[in-house]
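Alright, structures below, take your time with them.
What follows is calculated from the coordinates using simple rules that are stated; it is not laboratory data. Note that the structure is a prediction, hence the values are computed from the model and not measured. Cβ atoms are built from the backbone, for glycine too; each structure is taken alone.
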Structure 1
Amino acid sequence: MTRVIIVRHGQSSYNAERRIQGRTNASQLTEKGCNDASKVGKALSNIAFQAIYSSPLQRAKLTAEIIQSELANAQGSSAVVQTSDQLLEIDLPLWETMLTADVEQKFAEDYKIWHEHPQDLVMLVKDGEGTKEHFPVLALYEQAQQFWQEILPQHQGKTILIVGHNGINRALISTALGIPPSRYHSIQQSNCGVTVLNFAGGLGEPVQLESMNQTQHMGETLPSLRPHHQGVRLLLVRHGETEWNRQTRFQGQIDVPLNDNGRNQAQKAGEFLKDVAIDFAVSSSMQRPKETAEIILRQHPDIQLDLQDGLREISHGLWEGKLEAEIEQEFPGELHRWRTIPAQVQMPEGENLQQVWDRSVVAWQSIVQTALDNQLKTGLVVAHDATNKTLLCHILGLPADNFWNFRQGNGAVSVIDYPNGLDGFPVLQAMNITAHLGGGVLDKTAAGAL
């Protein structure tokens with residue numbers, strides 16, 4: 001496995017002024033940006049990196065150098081910062097250095113396209129041969145793909161650090177997972193946010209998004225809401241550990257309760273979210289998520305818990321109650337198919353992923369709509385591994401085939417915003433946050449069976 005940790009540069013002068021940066025190199029790290037870069041370095045100091053790559057733009061390069069110096073202090077790391085032009089920020093030549101508010105006014109039509117159909121944004125730029133069409137988002141995705149194709153073969157089985165920008169980082173994550181350019185705005189990268197990707201091989205081979213946009217090392221519980229956010233934020237949590245998770249026994253719809261570690265994980269999730277203003281809470285009707293939600297809600301005693309059957313775990317049918325070795329013996333080859341082509345597997349006397357998708361997405365959409373109708377801002381949703389992974393595919397416009405691209409640790413928190421109602425694309429602000437469970441940046445919860 002090749003582990004890739006992606007970091008966005010610290011706050012820059014243009015970030016603070018709300019200016020479009022693109023490829024301009026005038027923007028510099030602020031004092032906060034430098035301090036946060038130092039915090040990232042400390043948060044990563046127990047990880048040994050074989051290589052560090054950075055954008056050549058000064059705001060990213062300085063962030064990388066500050067992180068590198070923290071690594072060197074903590075562990076004597078000898079990895080040097082190498083710059084790559086393929087980590088340059090998105091190229092927005094007509095907008096660079098302008099205030100976002102001015103771009104919105106002066107280029108109203110293009111700005112609307114940028115937000116609603118980013119893949120269609122086109123700028124006419126002059127070069128030596130005259131005027132040509134430049135598609136910023138499509139060009140960025142191509143750049144990200146080239147970076148992966150060059151870098152991954154050089155570092156098989158190693159751990160590398162990438163320090164880039166909001167745009168290129170999103171394109172790197174998207175091209176790794178197959179998220180289309182139309183969903184460019186569906187994932188976010190905060191200044192000094194940390195994302196972890198695990199590659200089985202090269203681009204196009206299996207890859208897992210272990211976590212995305214963690215900001216807890218900077219003292220932030222959750223990534224901040226975008227300015228003028230009018231919509232709904234959902235905090236999607238996987239239930240705490242059960243004894244069967246620990247044994248890697250398939251539980252599915254067998255109603256196994258939390259074990260002591262699972263209750264402890266739920267308690268830590270509750271402490272982590274205690275200062276978040278939660279307006280409503282929903283859980284799968286099964287015992288393990290319900291108990292997880294109830295423990296979290298001890299910090300929010302006024303909130304009633306709503307139970308929804310649509311969020312229940314996948315029914316594994318005849319696999320339920322069995323260990324992997326027993327399933328392999330009784331249903332030879334099916335576990336391999338489940339791990340490689342999950343959308344094509346029909347659980348014997350149970351469900352397939354399409355059935356889980358149909359019921360869980362209906363439940364999810366109704367949760368969002370009810371919140372919008374009642375002007376509720378933030379909701380807690382507690383469900384299961386397969387349910388959550390299916391919902392993450394739906395949120396990012398991916399088919400159920402991408403099910404294994406997402407990791408969901410017991411007691412982990414993901415953050416999904418609906419800034420433009422149900423008609424607009426949702427935004428995955430952060431995924432699989434497990435810092436509150438004591439593992440630091442990496443997810444140390446036992447993976448366990450579903």
Structure 2
Amino acid sequence: MAPITIGLLGVLGLIVIAGLRAPIGLALIVTGFGGLWALLGLHTALFVAGNAPITAMQSYTLSVLPLFVLMGTVAVKGGLAEALYRAAYAFIGHRRGGLAMASIMACGGFGSICGSSVATVSTLGRVAIPEMMRYGYSKRLAAGSLAAGGTLGILIPPSVAMIIYSMVTQTSLGRLFAAGLIPGILATALYCAATAVWMRFNPAMGPAGARTAWADRWRALRSIWGIVLLFAIVMGGIFSGIFSPTEGASVGAFGAIVIGAVQGGLSLRGLYDAVVEAIQTSVMILFAVIGISVFEYFLQAAQVPQGVDSFIRALNWGPTGAMIMILAVLILLGCFLDSIAILFIVTPVIYPIVISYGYDAIWFGIIMVMIVEFGLITPPFGMNVFVLSKVVPGITTGDAFSGVGPYILADFVRIGILLLVPQLVLWLPNLLYN
């Protein structure tokens with residue numbers, strides 16, 4: 001059997017194993033080891049497996065991961081999300097669909113210090129959906145807006161997905177964070193616009209709430225000082241070069257603990273739970289990093305990237321056609337795999353192809369992160385949808401899946417804008433780092 005055939009069978013087997021919800025790190029190691037054994041023999045496979053953990057863990061970029069994860073888990077346990085929702089609600093809750101827009105804006109704000117979509121949607125879902133139900137909102141609108149808004153957690157920096165992409169491709173994490181800021185703001189605006197258009201055609205789904213007095217609005221706005229300060233210090237320090245991403249992550253984790261304690265939302269038990277959750281998440285991702293180092297050896301031995309590149313070039317579709325085909329495959333995979341699995345499995349294959357066509361690595365990183373967002377809200381395995389149905393009583397997966405349609409359309413509009421105007425992604429990192 002030809003090496004490329006073994007390689008493609010290995011990739012297909014890995015996708016199947018990951019689709020069955022096996023731990024992605026274990027799936028990568030097993031598939032990579034088995035493929036190397038078939039191609040180069042048991043001795044080579046054992047040598048690679050023995051050296052992979054050492055090689056993978058030597059990357060300095062890895063040090064940023066557990067610290068940013070800790071910052072996010074502390075923010076969740078410290079109750080910072082509730083203050084964001086109350087502030088957004090105070091200003092736009094009196095409009096039709098205003099509570100849904102407030103939820104989306106709160107998700108965007110919380111994503112700026114959390115970095116996890118699942119944590120964002122589970123935390124704000126418990127707060128926002130009961131409030132929307134109290135005002136007579138449709139379950140479709142309530143669940144759809146929260147599920148879609150939660151995807152902002154992996155786009156607005158700091159983002160775990162960006163950290164993974166940076167580790168796999170060895171691109172600048174600071175540039176990725178800067179590049180995600182404008183697309184994140186654009187995504188939030190388009191989601192709010194999609195809600196407004198939806199309410200124009202069906203206003204009964206999102207009745208207007210009570211108008212908040214200006215004194216209460218300013219009081220609610222003052223309550224989010226901790227989040228604003230934390231984001232300004234961490235991202236401002238990284239973008240200005242005062243400290244590296246790793247140093248920024250450590251400042252962020254410490255700052256989240258201090259702010260949570262000062263505001264009274266973070267107890268010792270909450271801090272303990274945040275540390276345990278951060279350790280579990282970090283270990284899962286770092287195990288996957290070891291797995292990808294084994295799997296990449298297998299891909300190179302089987303010449304899979306070269307084979308896929310030759311196939312795409314044989315179609316003679318040019319850079320634009322190749323990019324459209326790559327994005328279509330990513331969207332399809334997002335219907336069956338979670339975002340972390342897609343980033344670890346697909347990036348080593350398609351990244352060299354994208355670069356060979358002259359696309360910018362930072363621009364593609366943001367596009368890829370946005371595409372894997374689709375999988376969080378698209379059937380049949382939309383993670384955000386299932387999280388909402390588990391943490392919010394009375395919300396079913398059917399409610400959420402039927403409510404995300406307008407937001408998926410908004411995502412396609414956003415992808416189209418950034419494909420046509422790549423400078424929306426590249427302007428800020430070029431400004432800050434050139």
Given a value of 9, 27, 36, 20, 7, 0 for P(r) over Cα pairs in 10 Å bins from 0, in percent, for residues 144-287 alone, point me to the structure among 1, 2 it was derived from.
2
One of 1, 2 was used to compute distance in nm of label points 7 Å out along Cα→Cβ at positions 72 and 352, and the answer was 3.0. Which one was it?
2
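Using the calculated result 4.3 for distance in nm of label points 7 Å out along Cα→Cβ at positions 40 and 424, pick out the matching structure from 1, 2. Don't skip to the end; give the middle numbers.
On the way: 1: 2.7; 2: 4.3.
The correct label is 2.
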Between structures 1, 2, where is mean count of other Cβ atoms within 10 Å over residues 248-255 highest?
2
From which structure (1, 2) was distance in nm of label points 7 Å out along Cα→Cβ at positions 48 and 160 calculated, if the value obtained is 2.8?
2
For structures 1, 2, calculate relative contact order in percent (Cα under 8 Å, 6 or more apart) and state which one comes out highest.
2
Suppose you compute mean count of other Cβ atoms within 10 Å over residues 296-303 for every structure in 1, 2: which one lands on 21.4?
2
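Who wins on distance in nm of label points 7 Å out along Cα→Cβ at positions 88 and 112 among 1, 2, i.e. which is largest?
1
Figure out for me which of the structures 1, 2 the number -10500 belongs to, where helix-only ellipticity at 222 nm (-39500 (n - 2.57) for each DSSP H run of 4 or more, over all residues; to 500) was derived from the coordinates.
Computing helix-only ellipticity at 222 nm (-39500 (n - 2.57) for each DSSP H run of 4 or more, over all residues; to 500) on every structure in 1, 2 gives -10500 only for 1.
Here distance in nm of label points 7 Å out along Cα→Cβ at positions 272 and 368 was calculated and came to 2.3; which of the structures 1, 2 was it taken from?
Values: 1: 2.3; 2: 4.0.
For distance in nm of label points 7 Å out along Cα→Cβ at positions 272 and 368, the value 2.3 is produced by structure 1.
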One of 1, 2 was used to calculate Rg and Dmax of the Cα atoms in Å, giving 22.0, 69; which?
1
